[in-house]
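Nothing in this text is a laboratory measurement; each read-out follows from the coordinates by a stated rule. All values reported here derive from a predicted model rather than from experimental measurement. Cβ atoms are built from the backbone, for glycine too; each structure is taken alone.
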Structure P
Amino acid sequence: MAYPGALSRYGTFSLGVVVASFGSSLIVKAGLGCSPIASLPFVLNLLVPAVTLGTFTFLINAAALAGQAAVLRREFRPAQLFQLPASFLFSMGLDVWLWLLRGWTLSSCPARTALLLAGCTVLGLGVALEVMGDVMYLPCEGFCRAVNRKYAVPFGAAKTAFDVTIVAAAIAVSLLCLGRLAGAGAGTVVAAVSTGGLAQLFQRLLRPLLGGGAPLSQEE
């Protein structure tokens, strides 16, 4: 491994988390639909504005970590609890970036589309750095890995099912409680289908510089 030690790996992973939170924030600001993981927190934030998007995101990640413990049972390791601080960093990053971008509003469709694509690109870079850090998963991905490990469900299929469930919940809650669609849209689909490919691309570009991490294409 090209890293001089664990500190570099954790630094790369943490940088990836911060970058990913920035990408997710750009997608939210584009207003064309959130990334899958942010769709339900976005709707809940509309229902309870006093609780931030980042706070709801953290709560969903905490629930995913509890889900890991329920799936793995005795195979769940205390080290997996370190996913909570990583999730807190991502969630806090969302709130900080959205606060910094609070005065930035785009009205034209081309500008919003460009911002969406920029957000997806930045999110893909963040995911690539997280994977190349090779130290842990964020809780939602960790839950999908637990399902993969315990029930031999392919990781990609578990991740798709998880994302679809979150987006479906966002659609249901928004329609039932707000009377309109919120949180999910064309941007959600674009983010869902592009992030993995962009992350693989950034891994190939950055591997000569950073090394580390199994390529996303090798996930089971």
Structure Q
Amino acid sequence: MKAMIFDADGTLLDSMGLWRQIDRAFLKSHHYPYSERISEQVETMSLQQSAGYFQRLLRDREMLSEQQIIAELNGLCAGAYETEIQAMPFVPDFLEAAYQAGYRMCVATASQKEQISRALSRLGLLDYFSFVVDADEAGAAKTDPKIFLACADRLGSRPEETWVFEDAPHAAQTAASAGFLVIGVHAPGGKKQEELLKKCCFHFVPSFEMLIDQGKNLKLY
């Protein structure tokens, strides 16, 4: 194995709760009733797709452009990435072990790469990665393997030589179907999310702690 592709929100960063708060706050500011179903829909989308989705929800109430919606969403979350969001437990230890083992690494995110990069930089983790790419830059959400294939190409590896780390079942399934070895990490959505990850992943772990031994070496198999 040569390379690793990491999701950001919910995998490297403890930020999934933030996005549900943002969905709720955005809709409240436009007097639209929030439901968990809305956040579940948005989780599978790129930022551009999310803006289009919210635009359709609100079109009978007010006319907003996708760019206006994106600006509002970014405004709601920017401060958190710059000052509050923390790494998931044992992420720094795992990244150091992967770096020492010679893996080339990148981040593939549905969030804006600038925000993710700022959070990773603040946490001292950005230098582990060759690059950060977001779904809008890749031209596809994680329901399409395009973003994973593009990352592997830039890392100089084939899918079968590349680990993918994801907490979202739809993204894990996409990567696995494209031939990547996928490890499901964390399941903030509970038992149902864990079971979905187990079905499509090489294996599932509740924490990166389980992927390193006491000597801080990788144990992926």
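Hey, helix-only ellipticity at 222 nm (-39500 (n - 2.57) for each DSSP H run of 4 or more, over all residues; to 500) derived from one of P, Q reads -24500; which structure?
Comparing all candidates, it corresponds to P.
Out of P, Q, which one gives 0.25 for FRET efficiency 1/(1 + (r/R0)^6) of positions 59 and 203 (r between Cβ atoms, R0 = 25 Å, to 0.05) as computed from the coordinates?
Computed on structure P.
If semi-axes √(5λ) of the Cα gyration tensor in Å comes out at 27, 21, 16 when worked out from the coordinates, which of P, Q was used?
It traces back to P.
Given 37 as the derived value for relative contact order in percent (Cα under 8 Å, 6 or more apart), which of the supplied structures P, Q does it correspond to?
For relative contact order in percent (Cα under 8 Å, 6 or more apart), the value 37 is produced by structure P.
Given -0.30, -1.08 as the derived value for log10 I(q)/I(0) by the Debye sum over Cα atoms at q = 0.09, 0.18 Å⁻¹, for residues 43-170 alone, which of the supplied structures P, Q does it correspond to?
Traced to structure Q.
Here P(r) over Cα pairs in 10 Å bins from 0, in percent, for residues 27-82 alone has been calculated and equals 22, 59, 19, 1, so which of P, Q was it run on?
Going through each structure in turn, the value belongs to Q.
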